[in-house]
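Where a number appears in this text, it was derived from the coordinates with a stated rule and is not lab data. Since the model is a prediction, treat every value here as computed from it, not as a measurement. Cβ atoms are built from the backbone, for glycine too; each structure is taken alone.
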Structure P
Amino acid sequence: MHTKNYSTEKLLSNLKIDALNEMQLSAIETIEKNDNVILLSLTGSGKTIAFLIPLLQRFDKSNKKTQALIIVPSRELAIQIEQVFKSMGTDFKISCCYGGHLRETEENNLIQPPALLVGTPGRLADHIRRGNITIDTIDTLVLDEFDKSLESGFWEEIIFIVESLKSLQKRILTSATEAVEVPDFIRLKSPLRLNFLSGNEKENKLHIQTVLSPEKDKTDTLFKLICSIGNKSVIVFCNHRESVERTSDLLTKKGIVNEFYHGAMEQQQRDSALCKFKNGTVNVLVTTDLASRGLDIPNIKYIVHYHLPATKEIYIHRNGRTARMDAGGTAILILSAEEKLPAYIKEDVEHLELPENSPLPEKPKWTTLFIAAGKKDKVNKIDIVGFLSNKGQLKKDDIGLIDVKDFFSFVAVRKLKVSQTLQLIKDQKIKNKKVKIDVAK
């Protein structure tokens, strides 16, 4: 029997959380007592903490090898789990593996095995094949958002990973959708199923509206809609990458400051787009369904379905980006004349008439700076604030959200101060090193 490594109170205090919610309490108790668990709960409800706490309590401090593996469908979700685990303030090491950056960086990180490893299927399978992971000591497997991971393309990799783990004792699967078959190869023996999807009040907090587009091309309607919303945060979902870029481009030409986001972008571009949206440099993010899962973006007021979601599951996941935890939100579906409201939308739907003319939304007051140094250069948020305050002569209020990645960082700076700041810091050093700093592309 494992003794508990940390008190839950201490972990919650480190996470700056007052109390666990009902789902988390139930999940922690169930995972501690059972070896096969399926946890169904909405995006944004706190599933990560619900499985990390019992995982952590299982860890054996005398075991210096990897003890648990978490497989996730996207690098963003991997990074988010890593951040939550690190915020818990334990002595255990976590490592994160995903495509889009150097494998060698990860290999160096795996020389000293982490207690917990989190990553995407392709990259994890690659490390297992290369012998970089101590697989014989892994006794716990978490498949987070497993329905998404099992979608086309990941099957073979997941089968390979699961079959490589010979010492598995515990399997935890999480999802935000109900209609999921668990494949036999996961070997989930009579699992305990925790379902927090139905009767969830959170769904009722979502306000659903429709807008009619007189043209088949909906960009004019979208433009009017964004103008009528004003400068609130909006995510616009399109079904294809090409549509995302085209829609973003047309909005830019009409004077709407926005960023686009999809899976074919370089990792740095993706990080930059998300960071600008989170920190208020842009209020509009045009994206594929890649942004519907696992991204930690609070305070989104509006979700716009520019294209109708292909399935009920996609619809739920998109809307999960708003109405998070205790926040309300509005989901708006733009319908062309020949489109009907999908049958799975049962809620009361309000039809929205757009005003003919609304002023352009106010331009955001923040600009994002790119700094070519990050965690691996031993640069942290405090260093960046100190540098911008001292060398850039910025006041605390002029510096917004800071996001430090492995090899680069983003920081929001009040737009009015940017050109003066860049002038002041252009020949200065961070941590005795000359570093490229510019407006983020």
Structure Q
Amino acid sequence: MPTEGDLEQLAHRPDQGQNEKYDPYQAFRYPSYVLLTLGWLVAVIGHAIQSTAVGWEIFERTGSALQLGYIAGIQAIPLILLALPAGHMADTFDRRKIIFCAQLSAAACSVWLAFLSYSPSWGVGWIYVAIVLNSTALVLGRPSRSSLMPMIVPPHVFANAVTWNSSMFQIATVAGPGIGGIIIAASMHLHGTLSLAYSLAAVGIGSFALVMPFIRLRQRIETNQPVDRSLSAGLKFVWKTRIILAAMGLDLFAVLLGGTVYLLPMFAKDVLGVGSIGFGWLRSAEATGALAMTIILAHLPPMKHAGRAILLAVACYGLMTVVFGLSTNFYLSFALLVIIGACDSISVVVRHTLIQVLTPDNMRGRVSAVNDVFIGASNELGGLESGAMAGLIGPVGAVVFGGIGTLISVTLIAARVPQIRHLGRLQKTDDP
């Protein structure tokens, strides 16, 4: 594996093969990558359908916004308790088998939700039980999925593979809720329940498990270096590898302080005065910008200065957040959210690639689990921070405060971890 110094030096080396034409579709030349990516795309759409259906059903049954909040809250419990053990499991057992079992378990939960919807006498409490079990299955499988890709594509293709993977996720994020809404309407019309929606979600989620037996791994190169098998090895590695820690910190503080998504309903109604239709457009803006940027990145050669790119992207994220907070024009606000999504996409691609490139294969599961905890915690705490600040100083003040906080965090991280400023290409030509 390359060291932090190796990646820094790549920023100052002359281009190798600069006359060779870059192939933006190089990752798709590998059949196992195609299977993994398309299977995951279908699974994410299935999860989006299920998430949309669950929210609709619980609100229909209870009419309580608080009950909707419980959905996000209870899904954070398995993440906090099981993410690190799941990472250890990914580094100990065959990752394909773990994904297979996790996805089938999640699909079984979807089938149970279909039964619960068809038999409403069971009560809402059982729906929450199914949600917790579904979240548990996904948490146990996530580090294995995150750390499987470097085992199926060669190192020089990995950055391209991550970028396309992010594109597929954004496609599913944009399309999934819309598909879910159509399926919910059809399911209610045909059966008066959401059993059809959950059943189709189960098919989508389960399909990812079915491609696992056909995934072929690249030959692993064994080393004589001692391997730390402890549960805390991922935390130790991240703490010692300053560039990875800085990249995770940038994302954590950006989402924790600069997240606008939680306050969009207030902006749509009270600040911009556009109502529910305008809210829908605002809600889709970030995903639209992220999708566009990942497609652009996939068609460009690897970044020559990835460290500068992630610092500038997160700084732009913070600045655009400040301007969004001050905007009273719907069209400007929509454009700003598109830019915010594009900046976030750059950060995600650099961070995910960096983690996998710098992490030895025997630790990728545990390091991916640490990353999951970072991102999951920042998402949940970001919503809490945004709501609390909005209650104190209003939505405009909360968003502006968060954007300024993001800019300050970028400045501090760039100063305290100078390695991130000198980070070059996230690419290497072969394994050690």
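Structure notes:
- Given 29 for relative contact order in percent (Cα under 8 Å, 6 or more apart), calculated: source structure among P, Q: Q
- Of the structures P, Q, the one that -25500 was derived from, the read-out being helix-only ellipticity at 222 nm (-39500 (n - 2.57) for each DSSP H run of 4 or more, over all residues; to 500): Q
- Structure with the greatest value (metric distance in nm of label points 7 Å out along Cα→Cβ at positions 59 and 91, set P, Q): Q
- Origin of the value 0.6, where distance in nm of label points 7 Å out along Cα→Cβ at positions 251 and 371 was derived from one of P, Q: Q
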